[in-house]
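Each structure below is given as structure tokens.
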Structure P
Amino acid sequence: MVGRREFMQALPLGALSLVTAGAPWAHARAAAPSGGSQKDTMSDRVVALRGDSLFTKPREFPAKLAAAIGQGSGVGDAYLAEGAVAALEAKFAELLGKEDAAFMPTGTMANQIALRLLSGGHSRVLLQKESHVYRDEADAVAVMNSLNPVPVDGGASDALLDGIAAAFAQSAEKPYPVAVGAVSIESPVRRLDGAAVSQGAIEKIGDLARSKGAGMHLDGARLLLMYGSDGFDIKRYCTPFDTVYVSLYKYLGAPFGAILAGRKDLVAQARQARHVFGGTIFNGWMAAAISGQTLDGFGERFARVRAAGEQLLDRLAAIPGIAVRRVPNGTNIAFLTLDDAVVTGLKERLAKSDVVIGDVIDGKLPLTFNETILRKPVDTIAAAFAPGKRA
């Protein structure tokens, strides 16, 4: 399991630190002619086997935004109404198979508003004990919504159904039964190395929740990383859920933002709650325009990312001194165990091929696949890992 420290190191924003002079690959560029093209930068060429997204240097962001908005006609919004924001909301509603969708400034706000609305006055919310809502949102369920979060076992496995059924049963025990208002499921689960809950488990949990009169919320911050999984259909996956949250910045390139989708009446209430909690910011068009552009074709591209990642893992497993561990029902994270001969000089070897990794700790290296893996042949990337090899 990736710890908090390792996870923070793998964030796209963390990848921005790679442009510092101390980055290992910076030395590979030191001899470049001073008159080289500004466009010929590492961010266009690097294969970053860390983080979910393409990273963008701050100085490159204006050009990226300009490309996303084109002539700029009809892009602007006012307090998250009209323009690129409305276009993105409609695009996501269609993609997820929901009636409507609302832009939210943060994923935490999207999650909390969804649970607030779905609970219907009941005081308990069931959720995975590893979930972002339970572990990483600073008790917002209790503080902001006066709801009691009940953590359940099962993680991302099919045993999650048993954990949720047990929690429903316990809540119904006499003499003091307490109704459960909502079930929140995170999938893929960041604290479980990107493991996703299976379609079958989702559908069975949805049937159980409906039989108990409880709402269903999907914390799908990384939902789109499931593209490329066997049999994955995004609309079918979202069908059992009343509300679905998807991040705009984790892999769609936006500087901030989230989408919360669901029935029209729920989304209308969500927009009102967004305003009450101070989330109706003046403009969201810059995040909406960039993420909307990246969203076009993302499923097809990420399926290619997943295929390339599998090919790379196969190549790496054939190199002496490298052992590969895949995450069961995983998405874009895998782990390598490396012997000393491979670790010695590894970052320098990779730097010569413009490949960036995280830190090797006690011989263990997490790899995270994103769209940068499509920039080089898999064989070239794998060859750079081998001791004494130069790709």
Structure Q
Amino acid sequence: MAGFNQTVILDVVRRADSGLTRAQLARRTGLSAQTVTNATRRLLEQGLVREEGESSRPGPGRPGTLLHLDPSGRYAIGVHLDPAVMTFVILDLAGTPVAQSQMPTPVPEQPDQVVAGIVGAIEDLIASAEIDRSLLLGVGIATPGPIDVDRGVVLDPPHLPGWHGVPLRDDVASGTHLPVMLDKDTIAAASAHLWNPGVHRSAEFAFFYLGTGVALSLVIRDEVVRGVSGNAGESGHFVVDPTGPDCECGKRGCLGAVLRAEILVQQGLAAGVPLEVGDMTDPRDINLAFSALCAAADAGDVGAISVLETAGRRLGMASTVITDLCDLDTVIIGGPLWSRMERHAMPGLAKLVSEHHVPSGAHSIAVLGSPLGSQVGAVGAGCLVLSQAFTPRPSDLMLLA
């Protein structure tokens, strides 16, 4: 119970726009003054909060001392494994990146080389950040699905050929001697906006992830919907354009088919955009070609702009269906592709959603780009580690009964 109360208080302090006094914490949490005093003493001893300043409330009596989150109290490492590029971050307790790195994914179809690359990059990042290793909570890894969350195993992801039942969690834990957790990239990316929700104020939103694959996460009442096996979010075969390109599933115009990087590059070539294209079966070459497509659009190439604008409208079609289905008021878009195409895709997306009639008529729909850019998966993976350690869950109390 004492541990649960500590996480409750830490969560309230973390979410506050400014410091809170012990009296304010008691009112906000419903805990007794003595319980708050005991819990905050332990949090101070552990270096998770700090005292700084006094409340400015008017009236008699001594102003209360303000408690703030101490961002340097603990750290978490986040890793995003994309078939084209691997991203690494170290987050402080507030969820802010204090160190980051990125590298091409070494031979994506060979898990052993990828694991070695992950372990080496983690160790290099820790050394460069000069962080006390005892303050590291662990490593979160975000990968394409499907995965077995309980066993920490990457199953047979279509975007990682050669990966069949790879025990990625345990392999990285063995190499780094740190606790490791594994989750899907789209679930991790949505989680980044729960630990540090500065981009939005909604407890219910849809998050579209655009990377090597396209996926969707739903957040309901501040919880990511995970599904029975922890693999929710497979939206690649959601039809958004019945006249669009063929999909491997046999349908036409699936979300994954119209928004995959290689499809957008092919559309750019068909529109006359001068692109140097390497091996279109290699995700790293596809990634470079997509960057060139976005650079051409930034330079004013009409064909490139048209391709990205069309992609935005198609994403808008998917957004209106999902927001109607789940009665949501917020859509957030992010991921490695989005950070490069947002400038040209967002206007059409936002226009289509703004013109959409919400069936209930009770609210509008906000469309937001993630401010985390290409780091969103890695930041989310690190946030999952922070959340596991410090988010209060009623289920924890059930274990005490």
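Rule-based calculations on the coordinates, nothing more; no lab input. These numbers come from a predicted model, not from an experiment. Cβ atoms are built from the backbone, for glycine too; each structure is taken alone.
Quick notes
- When mean count of other Cβ atoms within 10 Å over residues 217-224 is worked out for each of P, Q, structure P gives the greatest result.
- Given -11000 for helix-only ellipticity at 222 nm (-39500 (n - 2.57) for each DSSP H run of 4 or more, over all residues; to 500), calculated: source structure among P, Q: P
- Of the structures P, Q, the one that 71, 51, 35 was derived from, the read-out being Cα extents along the principal axes in Å: P
- Among P, Q, structure where distance in nm of label points 7 Å out along Cα→Cβ at positions 153 and 321 as derived comes to 3.3: Q
- When relative contact order in percent (Cα under 8 Å, 6 or more apart) is calculated for each of P, Q, the greatest value falls to P.
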